Structure P
Amino acid sequence: MAKHIREFDGWLGKYDWPRVACPTCGDGSLALDESKMTTLTDVAGTEMVDLHHKNLGPPEELEGTFHGHLQCDNSSCAEMVTVAGNWQFVVNDGSDPAKGQFADIYQVQYVNPPVRLMTLPASTPAKVRDGVESASRIIWASPSAAANRLRYAAEELLTHEGVAPKTSFGGFRPLSKRIEEYEATELDLANALKAISYIGNEGSHDELLSASQVLEGVTILDHVITALYDDSTAALQAKIKAINDAKGVLNVKP
């Protein structure tokens with residue numbers, strides 16, 4: 001799973017903003033610059049601000065929405081990523097006076113380009129990739145829908161691995177039955193896919209899934225995809241063998 005992605009869930013301020021990888025270059029992080037954020041109060045908050053401006057009351061906690069941009073801190077990239085979601089202006093807990101009496105906090109619900117949920121190997125099947133990427137576009141706005149997209153990715157992975165999605169008569173086979181068939185050859189990976197299917201099922205019937213809960217499924221699917229399609233370990237083993245056979249790295253072709 002992508003580094004720090006789990007920390008992107010929930011309410012965040014400038015002092016605890018996570019170092020989520022840039023979706024474009026993958027090397028830099030999406031830095032928060034509050035000068036690039038526009039906040040909009042709800043009706044009650046607008047009235048409160050108006051009273052404060054008329055010297056009829058002190059500023060208090062506010063709620064509303066925000067939109068703006070995060071910028072990649074890799075100078076060779078500097079991608080601008082659009083972000084939006086919920087916003088609050090809240091009283092600090094007082095543990096650090098340097099942070100001030102009030103603070104803006106943000107709950108991300110939309111990111112474009114979407115942050116990467118995982119780094120997919122080049123040989124990942126196209127439809128599996130589509131499922132993961134579509135989940136990444138909606139996970140913050142609708143975690144339950146994202147869980148369904150991970151389930152779709154698991155189904156397409158089984159199809160690519162030769163586990164037929166239909167019966168010989170053309171009827172659709174339940175995912176649970178396909179996973180049972182896969183257990184005969186890949187027990188550990190089948191068990192992992194079973195967990196993803198359960199999370200996807202919860203997404204179909206429960207709108208209360210959090211992004212963090214869906215990210216458990218991302219971690220599991222990442223494990224399966226890496227095991228099946230990441231050839232970096234095999235390439236490293238081949239290089240080790242070549243060095244040992246040649247008794248030196250100078251005689252090994254890069």
Structure Q
Amino acid sequence: MIKTLLKMEFRRAIKANLLWSIGVGLMIYLIIVLYPLVDDIYSQVPPELMAIMEQFGGIPSDVLEYYATEGAMMLQLFGAIYAALLGFNLISTFEKERLAEVIYTQAIPKQDFFISKLIVLFIMILLFTLINVVIGYIGFLTINETFSLSDYVIFSLLNGVMYLHIALLCMVLALCLNKEVKAMISLAIPLPLYILSIVSTLTDNDWLKRLKYISPFTYSDPVAILKNQSDFEYVSFLVFTGVILMGLSIGYGLYKKRISVS
């Protein structure tokens with residue numbers, strides 16, 4: 001029965017996935033292929049602007065550093081928005097269309113529904129990540145620039161994990177709210193966390209710097225991974241993973257009580 005549910009959920013999610021994947025991928029491709037032109041512009045940056053840019057990683061010395069400061073940050077933002085909407089809609093849209101009341105009468109365990117949604121969420125995030133990895137790689141090939149493929153793969157992997165964390169958290173959020181709530185409320189999770197990671201990077205306040213550990217954008221920071229070669233932020237990863245596991249356990253309990261069919 002899970003196989004049937006997977007097919008149903010997959011068909012419902014795949015169109016939006018491809019639209020987001022290709023749209024974001026083409027944006028990243030355009031940013032990458034503009035590197036030769038932007039590299040010439042960087043050479044003419046005045047010292048005053050240079051000091052400001054240092055707060056955001058400084059002037060990139062190669063295409064991968066340029067990708068980290070210009071492309072990957074945009075990729076993270078739009079990817080996190082997609083992940084948030086995906087996770088939330090896997091719960092809310094199914095119920096708003098009143099399919100749940102009909103299908104639950106078929107004596108299918110709610111556990112099967114919950115598992116099928118988790119599997120589809122994982123597949124959609126994996127597909128979104130892979131499409132953008134491939135399109136980005138084609139961009140590097142287009143301008144014939146050498147770069148560290150291993151660093152690119154490591155960042156892409158951690159970036160995909162970040163998407164997964166955001167999507168799962170927004171799924172739990174949907175389970176905690178009324179089914180009539182609009183999906184845009186899910187953006188209240190990735191956008192503040194994204195801003196928080198930026199603020200914690202720019203500030204000199206030690207207390208504010210520690211806030212980075214509650215953001216998944218910290219362990220997947222492209223500048224830290226691709227430019228500064230910083231150590232893996234395992235504290236941020238473990239904290240957010242713990243939050244997700246706790247949220248999923250609570251979310252499963254809420255899902256079993258979500259809709260009662262008389």
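Here, each number is a calculation from the coordinates, and none is a lab measurement. Being a predicted model, the structure only gives us computed values, none of them experimental. Cβ atoms are built from the backbone, for glycine too; each structure is taken alone.
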One of P, Q was used to calculate distance in nm of label points 7 Å out along Cα→Cβ at positions 39 and 63, yielding 0.8; that structure is Q
Cα Rg over 2.2 N^0.38 Å, calculated, reads 1.11; among P, Q the input was structure Q
Note: relative contact order in percent (Cα under 8 Å, 6 or more apart) at 15, derived from one of structures P, Q, originates from structure P
Value 1.00 of FRET efficiency 1/(1 + (r/R0)^6) of positions 159 and 239 (r between Cβ atoms, R0 = 35 Å, to 0.05) was derived from the coordinates of, among P, Q, structure Q
One of P, Q was used to calculate helix-only ellipticity at 222 nm (-39500 (n - 2.57) for each DSSP H run of 4 or more, over all residues; to 500), yielding -13500; that structure is P
Re FRET efficiency 1/(1 + (r/R0)^6) of positions 111 and 167 (r between Cβ atoms, R0 = 41 Å, to 0.05): value 1.00 computed from one entry in P, Q; matching entry is structure Q
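Comparing Rg/Rh (Cα atoms, Kirkwood Rh), for residues 31-86 alone across P, Q, which is largest?
Largest value of Rg/Rh (Cα atoms, Kirkwood Rh), for residues 31-86 alone: P.
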